[in-house]
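> These notes open a run of structures that come right after.
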Structure 1
Amino acid sequence: MKDARLGEFEEIILLLVGILEDKAYTLRIAEEFETQTGKSVSIGATHSTLDRLCKKGLLKSELSEPTAVRGGRRKRIFSISASGERALLASRDLRTSLWDQYPAFSKLSLNI
């Protein structure tokens, strides 16, 4: 595995792959990104990020069976690798630790 540090966009894309499971292909991931964040994203940005995460060893992909709906073309379906799950956990743990140390919010959590 190369660099397992995640940028915010990479982290969200990885999480969406996990959420979408066997429906995690480029167009569907981009649509879900827009639904979840309210921000638009290009297919190109989504595709290049998915490729980068594969090169980092955080995602793996396989081609689906051809479908008539797609004119006999196959979809590239993504899934999170074990390294990707570790990277997500490390990212979550770091963020949680930092949020827990932020005095303004740690005081709020005591009053809840």
Structure 2
Amino acid sequence: MVQEIMPQELAARLQAGEKITLLDVRHEWEHAIAALPESQLIPLPILRQELDQIDPTETHLLVVYCHHGVRSLTGAAIVEMTGRTNVVSLHGGIDAWSQWIDPSIARY
């Protein structure tokens, strides 16, 4: 079962300097509108084919996100199938992030 991380917890961990990889599984046009800084874009429809872009041996947290937190649950589950265990989905997606953490990120 995929674990979730609340935007507030992710913000606190990023603020503390914790090494975190952000994986955006939305479409390119969505990423162009709003994205978390330094996030990697691999749209969900091609994630299975692009899994080699994600290092399964990394020890730091991998946070998968999307618009509202639904596609990211699927994306995180796909990544977990590679054997990586430190994967979470951003609860509420980038929309929640823009509401609760950074209102400068556009909502759509």
Structure 3
Amino acid sequence: MSELPVIQKTYDLIKWTIPILNKLPKDQKFLMGNRIVNSLYELLDSLIVARYRKDKILLLEELTATVDILRYQIRLLHDLQLVSTNRYEYFTQALHEIGSEIGGWLKQQKIR
């Protein structure tokens, strides 16, 4: 079974994000950094589960909310000047692509 692009993009985003979050000041690394990493892992885990689930609609709708939460979390990091604008832009672009793929997958499921 070939890998779904949205799963690979999420995996790549986790690989890219962890070293950056590990460089946050200690208090923020454990507070905001852990929340973001946990949300990303939850997103990856749920995408893998959705791949095998017959009724995917509810789970995909929840994943849309998870992506939105991540957008706010990374925006807060940027607003607090804990990540550079370039990193913020990369992260939001990656999340936009992941969100778009989840949205397309959800739309396809609703048509079925």
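> The value 1.8 for distance in nm of label points 7 Å out along Cα→Cβ at positions 28 and 60 was derived from one model only; which of 1, 2, 3 is it? Display every interim value, and only then the final one.
Details: 1: 1.8; 2: 2.7; 3: 3.6.
Among 1, 2, 3, the structure yielding 1.8 for distance in nm of label points 7 Å out along Cα→Cβ at positions 28 and 60 is 1.
> Hey, log10 I(q)/I(0) by the Debye sum over Cα atoms at q = 0.12, 0.16, 0.17, 0.20 Å⁻¹ derived from one of 1, 2, 3 reads -0.42, -0.70, -0.78, -1.02; which structure?
Details: 1: -0.50, -0.77, -0.84, -1.04; 2: -0.34, -0.62, -0.71, -1.00; 3: -0.42, -0.70, -0.78, -1.02.
Derived from 3, not from the others.
> While we're on this one: Could you figure out which one of 1, 2, 3 the value -0.49, -1.02 for log10 I(q)/I(0) by the Debye sum over Cα atoms at q = 0.15, 0.23 Å⁻¹, for residues 20-75 alone was computed from?
Working: 1: -0.49, -1.02; 2: -0.38, -0.90; 3: -0.48, -0.85.
Here the read-out was taken from 1.
> Work out which structure the value -26500 belongs to, where helix-only ellipticity at 222 nm (-39500 (n - 2.57) for each DSSP H run of 4 or more, over all residues; to 500) was derived from one of 1, 2, 3. Before the final figure, lay out the partial values.
Values: 1: -19000; 2: -8500; 3: -26500.
Only structure 3 yields this read-out.
Bear in mind these aren't lab numbers, they're just calculated from the coordinates by the rules spelled out. All figures in this text were calculated on a predicted structure; none of them were measured in a lab. Cβ atoms are built from the backbone, for glycine too; each structure is taken alone.
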